[in-house]
Every structure is written in C-alpha cells, then in structure tokens.
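Asker: Each in structure tokens, the structures are laid out below.
Derivation of every value follows stated rules applied to the coordinates shown; laboratory data play no part. Fair warning: this is a prediction, and the values are worked out from it, not measured in the lab. Cβ atoms are built from the backbone, for glycine too; each structure is taken alone.
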Structure I
Amino acid sequence: MNAIGLPIPDAAVLAGAVLVALALDLLFGEPPARLHPVVAMGQYLGAVGRRVSRAAGELPRPGAEFWGGTLGWCGGAMLVAALAWVAGWAMQTLHPLAEAVLLGALLKPMLSWRMLRDEVWAVEAALAESLAAGRQRVGWLVSRDVTHLSETQVREAAVSTLAENLNDSVVAPLFWFAIAGLPGAALYRFANTADAMWGYQGERGGRDWTWAGKWAARVDDALSWLPARFTALLIALPTVGRDWSAVVANAGRTPSPNGGWPMGALAVGLGIRLGKPGVYELNAQGRVPHAADTAQALRRCSQVVLMLALLASMVVVLGGLT
C-alpha cells in the first residue's frame, strides 16, 4: 500500500501483471461483452449521458448541462476506482505470483492491442476488395463521415487511429497502472471511454455535447498528456535523434493536445502523410500512404508493445517475482 492508501503491489508484481495482461490479450483478445468492464462503463455513460445532455435543437442550458456532465462523470469515476481498489485490496494477502496472475487478468480489459491491430488490418483487407468495403470498415474505427473518403483518406484514417489508440488503448492504461495500480488503469479507461462517448463539440447521436461533455473531454486530455508524449517517443525511438524535432513540429497541428504526438511520430517515422480533410495534415511533405505503409505502421506499433513487454520482463527478473 502506498502513502495515499492505494493498494499498489511492488514493482515486480505490477510488471508480472502487465506480462499476464499482454499475454491474455494476444491469446484471447477481448472478454465477452457481458463480462467486459468497459462495456459496463459504456452502459453507465450512455444512461447518464441521455439525462445530462440536451436533444439537438433544444435551447442550451450551459450551467445545468456542464454540472450534470461533471457530476455524472465523477460518480462513475468514483465507482470504477472504488471497485478496482477493493479488488486490489483483496489480493494483497496472496502469494506474489498468484497476485500477479489475478491482477493481470483484471488489467487485461483495460487495454486492447490485439483488437486494434486486427481492426486496422481489416480496413486494409477491405480496401483490397473495394473502396466501398474499405469505407464501411473504417467507419467502425472513426466517428467522421466516411461516405466520400478516397482510398488514400481511408488508409490515412486507419493509420491515424492506430497511432492515437496505441496510446489510448495500450500505453496510457499501462502508464497509469504503473503509477496507481489497478485503480489508475480503471480510472483512465473510464475517462477515455467517457471522452469517446461525450467529448464532442456539438451534436452527435441526436444529442448536443458542447457543455455536457466538456468535463469528460478535459479530464481525458489531462490524463493522456504524459502518456501521449511517451507513446510518441517509443514510436520514434528507432530514428529519434534524426526525427524528433519534426515530430514536435507536427504534434501541434491537430485540434487535440495529445493525438498529434503519436500520429505525428508515426507519420514522420514512416515518411508518410496523415491527414483528416479540413482538420489537419501531418508530415505534409511525406508520400501518400500505400498498403505496404499500413503493414509497416503495424510493425512499428507492435515494436512499441514488445518494448513494453521487455521492460516489464526486466522488472520481473530484477524484482525476483517468485
């Protein structure tokens, strides 16, 4: 237990849990929806969101919407963190090896590399069939209108999503797990899910989120700030001495304070252009991405996951998890 009362195991147990979680992800992918805690978070956010946001076209109530969204977010966050705290506390008396295995099993749903990798591959496979199939498949990954995207734009959307979600779905949950144990990872996953569902300027799904989703968006920005930059560094590591200044220059070209870092690092590292029509363009001097670049992007991101696994392995060995 740390100084602020969180039941955080020692470094070797945490690192062992990371290895277990990554292995479970690689072998089995996502748990069934009925058992998936992130699905439960989404159900909570969906139910509360319908009450705190306003229907499109209704008169805005900025104060009521903002505070409703803030209180709804805080209530869910406290519940998620409390459940994770209880789970961590209950495992404190176990043998370190058993604790690492159980903790890893609970950590697994907070991260998702295999599903992200497979979905990006699926977009490329769909593009090989037809542009229409590629548009339909990338629509599973992005919230934008995909109706009129070109083949290049479909590929750019998929690779951009890969880079951004390498942070959101892998690096950031592990970062907060290392800082605050299972409550940290669970709280980050809740915050990121809330941002995905509520964090919009304007209308989505027949609701207006301008005020109701503002707190969710800002908290996710804050929690992702350091992990996003760390993710960019890991992506750029093979050529960091040569390319880091270009990564920094591109990182500020997106509306998000964080998304431009991993996306810019991947674009610069592969020498490709990544853009969203009318919103941003990263590494504008790069070449138009082709199918081989999707494969290379997946390899580069897989290397990041492998580096995290190797780092965890070193901590386990040095810590003597027995």
Structure II
Amino acid sequence: MSIIHVVSMSGGKDSTATAILAIEQHGREACRFVFADTGNEHAETYRYALEYLPIALGISVDVVRADFSDEFATKRANLARLAAGEPESAVYGRRKFQYAWTPAAAARALDLLHPTGNPYLDMCMLKGGFPSRKRQYCTDYLKTQPLTAYAVGVLDAGHAVWSWQGVRIDESHSRRERLQGSGACVKSFEVVGGGLFNYRPILRWTARDVFQAHELAGVRPNPLYLQGMERVGCMPCINCGKAELREIARRFPEHIERIAEWERLVSAVCRPRSPVSFFHMGTQGHADQDSTIHAVVEWSKTTRGGRQYSLLDQLDEPTACSSAYGLCE
C-alpha cells in the first residue's frame, strides 16, 4: 500500500512551512495539498494559497468546502412546524430551557433561513450564533471535517494517508495543553486507524524557524503578515487580539462591514433574545442589538482598560508596513 502525504494548506505561515518540509522529504509526486475554504478569508489569502503557492512550490492545491444542505433542510422543517403553531416541546422535546420561539419569530426566520453558499455564514445561521473561544466549533465544521472527508477519499482509493498538520505548541496555551499536556511527550505522530495517520512535524518550531523555512525555499510569506496580521486563516478570526482587530478595521474596513451584515442576518434567523455577536460579549453584552462589531472595533482603539484612545495609533498610516514578527525590519 503506497503512502500519500496529504498536507493541509491555509495560506498561513505554519502550513506553508509544513508544505515546504513535505516536498523536501517526500517529493511533490507523493504529496497532495488541500485548502479548506471557510468563506471567511481575506482575498489576499485566497490569492496566496491558490495562485502564488502553486507557482512558487510547483504544486496543485485542491479545495474543499463544508456543505450544510442537510442541516438546513432539518432546521427549516422544524421552523415550519413552529411557524404553524406547534409547541416547542413537540418539535424539540422536553428541555430544561425553552427557546422562546413564537410562530411569528419562526415564520420570520424561516423566510430568511436559506443556504448562502458561504460555509462560515451558513454554519452560524444554523447554529444561531457565532463560535467563541470556549466553543470553537468552526475549526471542526469548516476545516477538520472537510479535510478528513478528503483523506477518507484517498484511503478509499487504496492508499495509506499521512495527514500533515502545520501546528505549533507555542501558538497558544490551549494548543500546548492539547498536544503536550503537562509533560514532555508531544503528539507529533498519531495512529488514527484504517491507514490514517496524523503528522505534525513543526510542533517544536518557533515563528522564526517558520519564516526562515520560507526564506530558504525562496517563498515569500503571506503579504498580510506585513500588514499587522498575526494570523491569516480567517479575516477576522474570533481569537484575534485587540491590536490585530484595530489593524483590520484600519486597513480592511470592508471586512468589518461584512461581519456587521452577518451579525444582523444571524440575529434575524436565531431564536429570540439569543446573544448574537461575532466577538462573544456574554449573554447581556449585546443588549438586544442585532450587531455589535462596530462597538468592539471602537474598544480596540483604546488603551488598556478600554477608556482612553491611543493617539499614537491614530498617527500610523494604514498603508505602512507593520509586522508582529519583525518582517518589516
């Protein structure tokens, strides 16, 4: 049984370094490269991952996307029953907390709840809200599941699969705990079963190591890293920091307006009084607003404590080179 090395590509620094390593160790013919399109990426990331990298690395990149057609059909059927006047207990069964659906609210949501073709937005419409740091289901629905389905297709063709994942333990505390725990053992190689293996070759790498791999291979990093972005997988990511959100609002205001529109649409199709905000603000933080992203952006412009604006930040030109990794030096 031959081994196919399936490399997950995001357009970010870590997955690009992983692809460089896979090519170096096993050659292009033994590798497959796949991009999971979440529908929440910057246009520059699409260009980088699907146009620049194929040329720079001499590869082809397959694209996978989550499909929620079945889930939409189920939710629309439930909303239709609620709109017809059936009680929630008849639709959802006995629950400790009722969802407070009224026939009018269900009818309004039913009118708006249709697949948009954008995986991220469709997922949020079905969930009735956005992911959060504690409920980060976006990675599972939009990346892990479509990429796993791609790997299964390769398995079904009679190959064993090494799934290359460009993750590093120093990216976040939660990732360190998940992949290392409190000991020194690192989950760099895992046997999933059925011929599928997970391989994480750069777990111990630093960000400097990653960018050095780009340089040695003659591959430029995603241009967004020169525009204040610490992460480029989503634009924005629910985990982005205060400074990064401020940069996004200054450089790419159209993405803030897109999120505002998404918030309004998701608010209209979710159950009444549900706390809907792209950046989770708690059960009361949105205060019955159908969009909160602009308020969060205003907060991102303030200094520590959220009470005073930073005058120095306002002096920076939106087009100036800015890198959290020292790439402008």
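Asker: Given structures I, II, which gives the highest value for distance in nm of label points 7 Å out along Cα→Cβ at positions 169 and 289? Before the final figure, lay out each step's value.
Answerer: Values: I: 1.4; II: 4.1.
Going through I, II one by one, distance in nm of label points 7 Å out along Cα→Cβ at positions 169 and 289 is largest in II.
Asker: Using mean count of other Cβ atoms within 10 Å over residues 209-216 for the comparison, can you identify which of I, II gives the largest number? Before the final figure, lay out each step's value.
Answerer: Numbers: I: 23.6; II: 15.8.
Looking at the calculated values, the largest one is I.
Asker: Quick one: distance in nm of label points 7 Å out along Cα→Cβ at positions 137 and 241 came out at 3.9 when computed from one of I, II, so which one is it?
Answerer: Values: I: 3.9; II: 3.0.
Answer by label: I.
Asker: Separate question: Have a look at I, II and say which one yields 168 for volume of the Cα convex hull per residue in Å³, as calculated. Please list the in-between numbers first.
Answerer: Numbers: I: 141; II: 168.
Traced to structure II.
Asker: Suppose helix-only ellipticity at 222 nm (-39500 (n - 2.57) for each DSSP H run of 4 or more, over all residues; to 500) works out to -23000; of I, II, which structure was it derived from?
Answerer: Working: I: -23000; II: -12000.
It was calculated from structure I.
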